[in-house]
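**Student:** Please find the structures below.
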Structure 1
Amino acid sequence: MTTPFPTATITGYPRIGARREQKKALEAYWAGRIDAADFTRSVHTLRIDTYRRLAQLGLSEDYAIPASYSHYDHVLDTALAVGLIPSAPGDGADADSAGSLEHYFALARGTAQRAPLEMTKWFDTNYHYLVPELADSTTFTAHSQQLLSLAAEAKAAGHLVRPVLVGPVTLLALTKSSPGATTLPLDRLDELTLVFRDLLTALSHAGVDWVQLDEPALVADIPGSTDARLAEAARRSYATLTSYVDRPQLFVTTPYGSLDNGLPTLAESGVDALGVDLSAATRRIDPDYPRRLAATVPASIRLVAGVVDGRNVWADDLVSSLDVLTGLGRESVSVSTSTSLLHVPYTVSQETSLPV
């Protein structure tokens with residue numbers, strides 16, 4: 001028996017901690033004041049405290065809480081999970097060392113021997129992600145250890161959390177080709193999709209019922225590609241992923257705007273839940289979006305309506321949001337944030353000097 005999608009959720013949460021615990025642990029580790037074991041214990045405590053707090057705030061249903069924690073960058077995490085790491089002559093990088101903190105932070109921050117990965121803006125936000133680099137020689141390989149570890153850690157503490165990955169189309173759309181590469185990253189989507197399948201299979205065997213795949217590229221302007229091409233890529237990839245019985249249920253999110261060509265593609269894809277950005281900001285730009293969603297997304301897909309603005313610090317207009325939800329004309333709908341809450345402050349409770 002599968003677990004139904006929760007009635008309320010968020011698609012991501014700040015990693016830093018109420019008292020900047022992550023920042024302090026990272027700086028202490030990088031400075032050599034604590035070792036890897038101490039760092040691991042510190043962020044373990046932070047994650048469990050976060051799950052507990054979110055459950056107390058109302059996200060108490062199974063899989064309502066996303067396992068969106070990252071030591072440094074969620075794009076890097078997914079790139080490592082699928083064996084997509086930069087290739088540099090003589091750097092000795094090995095995808096099998098993906099669980100190593102030293103290897104992880106060498107990619108993120110660089111070392112005396114190698115430069116860090118390039119950083120650039122995550123869509124139109126102030127967050128910056130590490131840009132994966134794909135060489136012709138790269139062989140995609142599933143490394144599920146970190147995903148399984150986070151799920152098991154949360155379960156041991158009494159929480160069934162939802163593993164989160166950057167979706168295959170967005171991951172390749174944001175990847176750059178290594179110097180001398182003869183193929184474009186999206187040309188290798190079919191290979192990558194099979195590795196995502198392997199990750200999903202591993203999570204299913206571990207008892208995970210829901211996995212979140214973030215596909216913001218399907219609503220954005222991506223240099224070197226078109227909306228139609230990205231929608232076609234999503235059609236191919238998700239046709240493959242949903243064809244396998246031995247997988248968790250798939251929750252695909254599309255933050256930072258409204259879907260165009262991607263809407264009928266995902267509506268026909270067989271995914272189990274679809275997260276859409278229905279924030280006031282997106283509705284002002286595309287006022288017809290709620291109607292198109294109501295007309296296009298079948299009842300077989302759980303519509304997860306992101307009516308709460310994930311990039312806005314102000315309280316939600318509950319009356320307006322209820323009108324939007326009612327207008328979707330569905331017997332049941334889940335409520336969510338339009339984007340990850342990564343973009344907003346964790347809390348103001350620790351800020352005693354704000355001019356308010």
Structure 2
Amino acid sequence: MVQKNSRFQTLFCEREFCMAIHGARVVVTDCPFPSLEIERELLEPHGVSVEFIGSSDPAALANGVKGADVILTNWAPVNATVIESAGSQLKLVGRLGTGLDNIDLQTARRLGVMVTNVPDYCTPEVAEQTFALLLGVVRKVARFHLETKQGRYDLVGSLPLGRLAGRTLGIIGFGKIGRRVASIARAFDMRVVVTVRSTVKDVPDGITVLSLADLVATSDIVTLHLPLSPESQHMINDSLLSQFRRGSVIINTARGGLIDNDALTRALDAGILSGAGLDVQTPEPPPLDQRPWNDPRVVVSPHAAFLSTDSLDLMRRIVVRQTLAVLAGQRPDHVVVG
């Protein structure tokens with residue numbers, strides 16, 4: 001049962017508000033949770049219908065969003081065709097998450113459709129998953145688990161095996177998640193180096209700022225925490241990997257498109273990388289019987305870094321508030337376009 005929030009109900013129960021949004025149609029393309037209970041219990045009392053498509057197929061999406069006032073999307077591609085198919089009454093494309101690479105922002109801007117996201121709702125989860133993958137690779141936790149379950153109790157064959165204390169962690173992308181990762185790393189007695197945008201001023205004491213080239217050349221482990229954009233697409237390529245410290249490890253809990261998979265495979269073969277931890281891939285799901293994903297030195301999780309009961313509940317309630325605000329003609333939090 002969804003817990004009622006009296007402040008939330010008070011804020012949105014004025015007569016004018018209810019009249020403004022009554023009859024609105026919200027279409028959810030896809031979601032990482034089993035039902036739309038929260039959305040329906042918070043939206044339907046205001047006369048807002050909630051419908052679910054449950055597909056990433058472009059034709060199904062274009063057909064399903066027709067007449068929608070709001071589109072809520074997780075990973076499904078909300079491209080120009082989908083946005084245009086909704087019709088002129090479309091007011092909002094709300095991202096059930098942070099990244100925006102699955103939404104055609106240019107088309108939304110051209111048609112006057114607002115776009116929102118939900119930053120920061122899963123910062124602890126992503127940082128924790130980063131270290132889960134890191135430990136899975138460096139301490140070979142994943143390999144030990146599989147081999148022990150198969151009846152192999154071999155310690156000698158596990159060497160070489162490293163420690164985290166004293167190692168250098170290079171963080172590419174020093175936003176809130178990158179900072180959280182840095183804090184955890186320092187608790188492990190790791191040296192932390194980062195690359196930052198020129199606008200970032202408040203780097204904590206004890207953390208060294210380096211250029212990208214110097215960071216990858218000196219780091220034992222490199223972890224990615226930046227958005228995917230045309231500029232960052234395949235930034236981890238043959239050229240940059242050739243500058244990595246030999247035998248280093250890469251962790252990616254950001255976006256799969258940051259890494260050129262073929263280049264990653266070549267770096268593993270050449271010994272430039274000794275392992276990788278990948279929560280995100282391109283495509284998703286990836287062909288797990290192919291490299292680099294089937295390489296025993298690569299630990300993979302299914303784009304789950306954001307996931308917890310707490311993070312999903314927070315994100316969903318924020319998205320509902322954004323939806324109600326837009327339907328009532330108000331400006332919501334976390335507007336990206338509009």
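A short reminder: the numbers here are calculations on the coordinates, not readings from a lab. Keep in mind that this is a model prediction, so the values were computed, not measured. Cβ atoms are built from the backbone, for glycine too; each structure is taken alone.
**Student:** Could you figure out which one of 1, 2 the value 30, 26, 20 for semi-axes √(5λ) of the Cα gyration tensor in Å was computed from?
**Tutor:** Source structure: 1.
**Student:** Where does the value 2.4 come from, among 1, 2, when distance in nm of label points 7 Å out along Cα→Cβ at positions 131 and 219 is the thing being computed?
**Tutor:** 1
**Student:** Given that mean count of other Cβ atoms within 10 Å over residues 123-130, derived from a single structure, equals 21.1, which label among 1, 2 identifies that structure?
**Tutor:** 2
**Student:** Any idea which of 1, 2 comes out highest on distance in nm of label points 7 Å out along Cα→Cβ at positions 211 and 267?
**Tutor:** Structure 1 gives the largest value of distance in nm of label points 7 Å out along Cα→Cβ at positions 211 and 267 among 1, 2.
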